[in-house]
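Given below, in the form of structure tokens, are the structures.
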Structure I
Amino acid sequence: MRTTSSREVYRNPWIRVREDTVERADGSAGVYGVVEKSDFAVVLPAERDGFWLVEQYRYPVGRRAWEFPQGTWAAGDGGTPEELARAELAEETGLRAGDLRHLGHLDLASGLTTQEFDVWLATGLTPGPTAREATEADMRQAFVGEGELRAMVREGRFTDAPSLAAWSLLLLG
């Protein structure tokens, strides 16, 4: 597949959308809409046979959602993937990880977006203050045992795809 033209359709500080005209291998023409977003980190804070989760209102789906701590750098900030994981964990939960182990690197939705994410297992946790952004002001956190997390998944109370993919990497060990 070959891109024959590309144009920006929309942009804000967090996202860029472009429309590409392409020529497929058979010579036919097509159009792709591509969402460009910065890569992010998902952190699985684990201790005592369970995990710390966060819950917040997710505007695009119109409801509150439980998930593992995750996020990307604010505009103008940057660092290594590990630094991002540590920053997101501390920002959202107040926890600091004594040990952070990289579990993998995944595509978010390769048919739609360029965004990818790194998955980290955080252990040796110590508490500290949170530093939540304004969009996270309603965030809460809770510790759930692994059995409860499994029940949340089965019952449709834990549906965040990056969190589920991250947990699957841990389970595959």
Structure II
Amino acid sequence: MLETNRLILRPMDERDVNAIFAMRSDVDVMRFIREPQNRDESANWVKLVSSRWEQEQIGFCAMLEKLSQEFIGWCGIWRLPETDELEIGYAVAKQFWGKGFATEAALKFLDYAFEKLENEKIVAVARPENAASRRVMEKLGMRYDYTGEFYGFELVHYSIDRDNWRLRNMKNFR
């Protein structure tokens, strides 16, 4: 489990299926991710993104607001199938958009990936027209690399390496 000032990030499990289904069946939330899903597909997705914690120490976490324990969305680290790079991913329920939760959670996962997993580079992908996700990537210190095919879509590929992450963190402490 990871924590930020406002969030608790814990591996997802069956407690989260209804909240995941609510998000993954919302056309606005899924507009840039994939087609909306039914409850069974959402339950299978929760199992999938929780299946690698024990062996690889990666997966997606439920993003909970610390004070209310309300489910806000998900965030975590996954392997980008096309390149095998570690990818940071996030999604936030519509009622929590614009409050900085995706950035806050993703920053914590960058720390986790570079400090605990000792990874040299982290990437993120998004649809080119997904301006909100691209803004999050840029706030994380990631830079645009190229546009390529990922998950069956033409997506922009951003990345940050360990050295630039360290520089970003040093600048934030000044």
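Taken together, the values in this text are just the output of simple stated rules run on the coordinates, not laboratory data. For clarity, every value in this text was computed on a predicted model and none was experimentally measured. Cβ atoms are built from the backbone, for glycine too; each structure is taken alone.
Here are the numbers for this structure:
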item: Entry that produces -6000 once helix-only ellipticity at 222 nm (-39500 (n - 2.57) for each DSSP H run of 4 or more, over all residues; to 500) is calculated, selected from I, II; result: I
item: If distance in nm of label points 7 Å out along Cα→Cβ at positions 25 and 145 is computed and equals 3.6, the structure in I, II; result: II
item: Parent structure of the calculated result 0.45, given that FRET efficiency 1/(1 + (r/R0)^6) of positions 41 and 121 (r between Cβ atoms, R0 = 30 Å, to 0.05) is the read-out and I, II the choices; result: II
item: For distance in nm of label points 7 Å out along Cα→Cβ at positions 9 and 97 computed as 2.2, the structure of I, II it came from; result: II
item: Structures I, II, by relative contact order in percent (Cα under 8 Å, 6 or more apart): label with the highest value; result: I
item: Parent structure of the calculated result 1.03, given that Rg/Rh (Cα atoms, Kirkwood Rh) is the read-out and I, II the choices; result: I
item: Structure from which 18.9 was derived, mean count of other Cβ atoms within 10 Å over residues 49-56, options I, II; result: I
